[in-house]
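Any read-out appearing in this document is the output of simple, stated calculations on the displayed coordinates, not a laboratory observation. If you're wondering where the values come from, they're calculated on a predicted model, not measured in any experiment. Cβ atoms are built from the backbone, for glycine too; each structure is taken alone.
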Structure 1
Amino acid sequence: MKEFNTTGVCVPGKHYMVDISDKLEQMIVLIEKGKYFTMNRSRQYGKTTTLASLYRRLKEKYIVLRLSFEGLGEEAFADSRSFVEMFIDAVADFWNLVYEDEIPMKAWTDRSVFLEFPQKDSFDLLGKKITKLCQQTDREILLFVDEVDKSSDNQIFLNFLGMLRNKYLRREEGLDDTFKSVILAGVYDVKNLKLMLRPEEEKKYNSPWNVAVDFNIDMSFLPEEIATMLQEYESDYHTGMEIMEVSREIYKYTSGYPYLVSYICQWIDTKGEREFQTDKIRKAVNYLIREGGTLVDDLIKNYENVQGLQNIVDQMLFCGQEFACVKTNPAISLGFTFGIFKEKDTMLAISNLIFEDILINHVSSKKQQEECMLSAYQKDKDFV
């Protein structure tokens, strides 16, 4: 039997999954047009699963290279040559796994040519290798890179983006062959990320990814989309649930945040006696708020650490203060990046009721602790 999944990539045949065909079609339109973009959404928002779904849809028409920077050590970004060699090996490993009969990769992985080039020219050499690779096959090549946040503050990574940008621009003029489309996946939009490359430098906006189009596709799950997953579950277990009613109730608490949707369904399936009803949904929500987890830890960490974000959240939750949705405000912009905020009628709002309850409980607990400490201090002072 399938199960609901809240860890890692979701796999058809193993997991109950929301039908995201409409979202995939919007992305495929961008790919067909040869666009480059960053799929930037907060943690556990289904980015890796979406890339996997795109790969399954496109792997017959295109050569799709799926790479990830997850787990790469600092040595991969020590210098240009180290990065280029890592990239060449990663492409070769994936190619040989999936497309080994398409083109032999011996020429791609040959390192002897590096002896003729100084290290500073490593990205020029990689660019030439990419051109030859694209010219050797009748199928266009797509490049998907997951977990790019692992290196997005690194100058070597920016040089890599600069190389891809230059090849893209030359391709548009008919002067080069390169990847048809490049998708980077991560929390941050590297096109707009503010970087400090060295301690003595001022923060600056990077520019190597300014050829990328904005990624405006809504990746949250609408009630009708949640219903597609519940319908599959209902076909297996025949619980008698009112599918649309349950979908709307789950959406009410989650606003379609993919991890939260899957968590509630998983909790009811494993701890809630498979009773998809309003009271069990609320129990699942309360359990998550009480017990926390990686996503909750991230939420609190970002609330505590992002300068200015605490003040905005506190005023919204405890003072009823309204804020215009001004994303040029760095604190507000990062609040969106981390999935804390959403836009509602041009105004700022907490992204979902679960996050709202978690933040209220967290702040209230801190204030209660501070009041107790102050009271204890005052008693000691009066005693003296």
Structure 2
Amino acid sequence: MRDLDRCVHCEICETLVPCARLESRRIEDCTGCGACASACPEEAIRMEAVDRQGTVTLTVDGGPVEVPAGVTVQQALESLGHTFGRFPGDGDHFAPCGSGGCGACAVVVDGILQRSCVTPVREGMEIWTDIPKGSLPLRAVTGWTGHGAGGAGTPWQLQGTRPLIEAAVFACGCNLRCPQCQNWTVTYRGTEPPLTPREAAVRMTVERRRLGVSRMAISGGECTLNRPWLTRYLRELGRLNPDPAARLHVDTNATILTPDYLDDLVAAGMTDIGPDLKGFRTETFMAITGIHDAGLAERYLRTSWEAVRYLADRYSERVFFGVGIPYHPLLVSREELALMGDALSRIDPAIQVTVLDYRPAFRRKDLTRPPAREMREIQGLLRGMGLRTVICQTARGPLGP
């Protein structure tokens, strides 16, 4: 349902979201996936439950089944008892983004890998829920560009040394729902044609050579959601860029980066990583990320902090990592920033910490970007906690340590 009093006709729901209803222009073809409601910056779309009329017959894992008509493949599988979780290993399938961007929920539909969260069912469809060994994972990525400052995982000493220091690409889809998302058109983008790891690695290599840089970064959205895709992408990138100057940089919210996943990323060739810690307390994390399930929020937050500890304990000599932390007085208090600074200092006082000054974006247009003076005070607060390398973003450029 669309609230015309709130809608500003930005057409985001028609350009970012893959939607059967938009293709047919018939409201009855809405599958109820909810991607348009999540992506609407004005919160002008809401989902209302309806009774589905009729069924369709599918083949699932070799057997015929009846499921409700007009639903997504994910919803159809759920009606058959399949479970979908938002943390890897929870449920039969991992479905973190809900927008069709990450591809983690993909199943084989009529012989082709398809995203179950946004693909509508149809009569006679054949679905296999186990991905055949050797199948190439797919991921939507967009926004190939050069970066002059890099991300949290970029050594601060490189900033300002040349106009561009990294080639970057952004992975579509995210497991968080940050009201002030700074890159929301990537987070909710599901219409981008998905690429294989090799295709993306070739494109990134071309960008690197065109820009004349050594560093190749992937960010998001959240780039870690499709683990088979990301690990294979890094391996392909390493094969195409075997020179010792090449650096493979991952920027992430770290909410699903378990130790075994970090081990896989390092083994695949990752040389730099920038985990972003969105708070110290669960309630702050929930406010910043828009995750309303307290249990899931606590798990995401704990995993991200444990990832930083694991990187410091195991890979500090092998992988460069810098931590990003958010700041805005309406989102996180100085008291909590001090707690974060103290905890990071206890892990390693030499950790590079970049404070991200949140500014008006997406659904938090009421935010005012903190002035440089305020960010200087935050830098002093974190230094007072024992951190030696604190960088703060400001509208005037970064404040170095």
* Asked: Here FRET efficiency 1/(1 + (r/R0)^6) of positions 28 and 124 (r between Cβ atoms, R0 = 35 Å, to 0.05) was calculated and came to 0.65; which of the structures 1, 2 was it taken from?
  -> 1
* Which structure, out of 1, 2, was helix-only ellipticity at 222 nm (-39500 (n - 2.57) for each DSSP H run of 4 or more, over all residues; to 500) calculated from, if the result is -9000? -> 2
* Structure fact -> Working back from 2.1 (distance in nm of label points 7 Å out along Cα→Cβ at positions 108 and 156, computed), options 1, 2, answer is structure 1
* Among 1, 2, structure where Cα extents along the principal axes in Å, for residues 188-355 alone as derived comes to 62, 40, 31 -> 1
* Asked: Comparing structures 1, 2 by relative contact order in percent (Cα under 8 Å, 6 or more apart), which one has the largest value?
  -> 1
* Structure fact -> Matching 14.8, 43 (Rg and Dmax of the Cα atoms in Å, for residues 260-371 alone, computed) against labels 1, 2 points to structure 2
* Looking at mean count of other Cβ atoms within 10 Å over residues 44-51, point out which structure of 1, 2 has the largest value. => 1
* Work out which structure the value 69, 50, 31 belongs to, where Cα extents along the principal axes in Å, for residues 92-307 alone was derived from one of 1, 2. => 1
* Asked: Taking distance in nm of label points 7 Å out along Cα→Cβ at positions 132 and 236 for each of 1, 2, which is largest?
  -> 1
* To do: Identify which of structures 1, 2 gives the largest calculated value of mean projected area of the Cα convex hull in nm².
  => 1
